[in-house]
Structure 1
Amino acid sequence: MTDVQTFDPKQHWDALRAAMEEGGAAGAVAFVEGHAEPKQQRALYLFGVNAFCNREWAGKGFDAQIEFAQAGIACGLRQGEAETDAQERDARIDFANVLSYNLAANLAPCWPGDEQPRERRHLEAGLAAAEACLRWREQLGKGPFPFSIAWWAKGIHQIGLGQDATAALTQALETAEAHQRAEGKPTDLADSWLVALSAGYLGLAERIAGGDGARYTQAIAALEAMATDPERKDDAQFCLDQLRATEQRFA
């Protein structure tokens, strides 16, 4: 029996992948939940949600990824219901919250180089996952940074679905600025990749809704300036790449 403290889910990738390839999401879920220790189940679900998105496997597709992630979320909530300690119960809810955000991010139609087509049901699943993690973050009393990225997740799926995303992405920008203030830092575009990224997405939503896109242009300029700073280059380029991919696809 594997020691829970030394359990490494990455070492189980070949078996997890084979279970998915041979039995679909149900097979992968059965493999995970065949582990008796709840902590091992959570580790495998957390690893698997990202591995099935970022690694190659036969028959790779969003439907199986969604089913697997939703099973992991349900597993976390079941484990939470079984906890008698309030802190441990919240930790299990937070696990569901993290998986839900990861699912929403994996399904987001904004990643450069990711040309796998999203059907409407995939974007709807991503939107539902973003809305669920917003509810859990409220329940758990999370700070502004987790709220900012969760509002972004809602907004990007609304863009993909052809819905007005300005309200969600305004919330993303406002909570990004609140995060900066909580850290004692300025909220200008030039001072935070999170603020600039949030402003860029809001600018795209405004352009899609018929606005002039000035906010988007300003955000891009701020990120391009950040990219000249070796210490901020990687974060800035990550933001620029996804904003430009989103612009190309939707704006």
Structure 2
Amino acid sequence: MDILLGTVNGKKETVSFYMDGDTLSARTYNFRSILPDSSIKELNGKYYADLNLNFESVLNHIEIPESVLTARDKIRKENNLAKNTAGSNKTSQGKVYFSIDGSDYIIAKVGEKAVKKDRIFDIEGKKALFVPDLDLDFPFLELPVEVEIEFKKAKKEKAMASLCLVYVGRSLLTGKDYYDFNVDVPQQTWDRVKMLFENFGEGGEDICLKGWLTSSPGLVEEYLRIRNPIESRKSEIEKGKAKAVKANAEFIKTLS
């Protein structure tokens, strides 16, 4: 989208200056000429440019108002801030740009100031960041929906990259060993393996198994192609099993 920066009324034609992205151009009713930085020269405190025209014109050489160049630089700076950002929010101090740092932080930046936050607050029915260090009118800043979505997506992708099954205990009724995911999985992932899990409910005693657990970890890992299988963590699993056996025995002893 072209942005009008200013106009100059000449003797023959009125010249208008526009920005299209990072590109400055001069236009009249009859022509449009790109003004690369290399074409702009300063002379006695004023700025001039030779137009790149393929025909004879009285406007082959024009003066560019300093205000146009100032506006050009401001737009370029904003465009640079907007690159690789997840969203923005307008404030009286200028636009605040948001980006995602890995999956751990949201970066909020306005001008030369920036903060990193890992917590999203629910404020008056809206998602917000606590950003007093940005010196805005208010310490809380509303977070655009698209930024929250991008942040959650990044966290989920990181969690899925480290997805594995962890040992949780041994059944007091069957002696089977049970496992659970180390992170919450998306519904689509869960639907693929739900039939391999049993629901133990909220459990009774502290020693009892709780929630959705599986006694078929190998099949779950095969279906989901988990990169960190329990087979590669034998020492960790065996320690868990030994601890569960001891805990079960102590529980039974208290009832004797």
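Values quoted throughout were computed directly from the atomic coordinates according to the rules given, and no laboratory measurement underlies them. The structure presented is a predicted model; accordingly, all values stated were derived computationally and were not measured. Cβ atoms are built from the backbone, for glycine too; each structure is taken alone.
Consider the structures 1, 2: one of them gives 2.1 for distance in nm of label points 7 Å out along Cα→Cβ at positions 112 and 136 as calculated from the coordinates. Say which. Write down the numbers at each step before the final one.
Details: 1: 3.0; 2: 2.1.
Label of the originating structure: 2.
With FRET efficiency 1/(1 + (r/R0)^6) of positions 72 and 168 (r between Cβ atoms, R0 = 35 Å, to 0.05) as the yardstick, tell me which of 1, 2 scores highest.
Working: 1: 0.90; 2: 0.05.
Sorting by FRET efficiency 1/(1 + (r/R0)^6) of positions 72 and 168 (r between Cβ atoms, R0 = 35 Å, to 0.05) in descending order puts 1 first.
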Query raised in the report: Out of 1, 2, which one gives 2.7 for distance in nm of label points 7 Å out along Cα→Cβ at positions 64 and 96 as computed from the coordinates?
Result: 1
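Where does the value 9 come from, among 1, 2, when relative contact order in percent (Cα under 8 Å, 6 or more apart) is the thing being computed? Before the final figure, lay out each step's value.
Working: 1: 12; 2: 9.
Derived from the structure labelled 2.
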Requested in this report: Assign the value -25000, calculated as helix-only ellipticity at 222 nm (-39500 (n - 2.57) for each DSSP H run of 4 or more, over all residues; to 500), to the correct structure from 1, 2.
Outcome: 1
Report summary line: Re log10 I(q)/I(0) by the Debye sum over Cα atoms at q = 0.13 Å⁻¹: value -0.95 computed from one entry in 1, 2; matching entry is structure 2
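Can you tell which of 1, 2 yields 0.99 when Rg/Rh (Cα atoms, Kirkwood Rh), for residues 120-239 alone is derived from it? Present the calculation step by step, with values, prior to reporting the outcome.
Numbers: 1: 0.99; 2: 1.14.
Computing Rg/Rh (Cα atoms, Kirkwood Rh), for residues 120-239 alone on every structure in 1, 2 gives 0.99 only for 1.
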